[in-house]
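Enquirer: Heads up, there are several structures right after this.
Taken together, the values in this text are just the output of simple stated rules run on the coordinates, not laboratory data. Every value quoted in this text rests on a predicted model; they were computed, and no experiment measured them. Cβ atoms are built from the backbone, for glycine too; each structure is taken alone.
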Structure I
Amino acid sequence: MGNIRSKDKLKKDMANEITKLFHTALDYAQVACPTQDVFLALRSKILRSGNDCIRNLKRDIDKYEIEFIPTMEELIQFKH
């Protein structure tokens with residue numbers, strides 16, 4: 001039934017990337033908005049939409065069989 005740890009990793013990585021997008025979009029919006037009130041209203045809508053997106057994607061990920069396959073950079077070797 002899929003690898004739960006792989007799904008959890010994907011959910012975390014995906015949420016982190018979307019959160020980075022929030023920060024960048026909000027930085028641009030703050031510069032572009034004529035007043036603080038307009039910015040705060042826009043900020044609220046962006047955060048609500050983004051958080052809904054994260055929740056929906058996490059729900060959808062649970063419908064898939066997922067396995068994380070690390071790249072060479074992610075492999076850690078231990079010598080005994």
Structure II
Amino acid sequence: MPLAVHVRRVAKERHLTISNALVALAERGVQAEAEAQRNLRSAYRGYLAENEPARKNETGKTLIRAIFGKDAIAEDSVR
């Protein structure tokens with residue numbers, strides 16, 4: 001969806017001006033970025049703190065997902 005269409009839709013749904021809709025969307029983006037940074041730091045600390053090999057592998061996958069996204073690791077369906 002083009003950005004302008006999305007902004008107009010948000011403005012209409014929330015009964016905001018276009019300017020206020022832009023501010024609301026920017027705030028949401030800033031909050032999402034901060035949350036992603038917190039998740040990344042948490043995953044990194046968890047990976048560094050883990051010593052057990054099986055858990056280290058799982059925390060490593062969590063770290064990879066925090067960096068590259070939730071679909072970054074393909075699950076092995078052949079077993």
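Enquirer: Given 18 as the derived value for relative contact order in percent (Cα under 8 Å, 6 or more apart), which of the supplied structures I, II does it correspond to?
Expert: That value comes from structure II.
Enquirer: Something else: Just checking, which of I, II has the largest value of distance in nm of label points 7 Å out along Cα→Cβ at positions 9 and 57?
Expert: Looking at the calculated values, the largest one is II.
Enquirer: With mean count of other Cβ atoms within 10 Å over residues 49-56 derived from the coordinates and found to be 10.8, which of I, II does the value describe?
Expert: It must be structure II, since only it matches.
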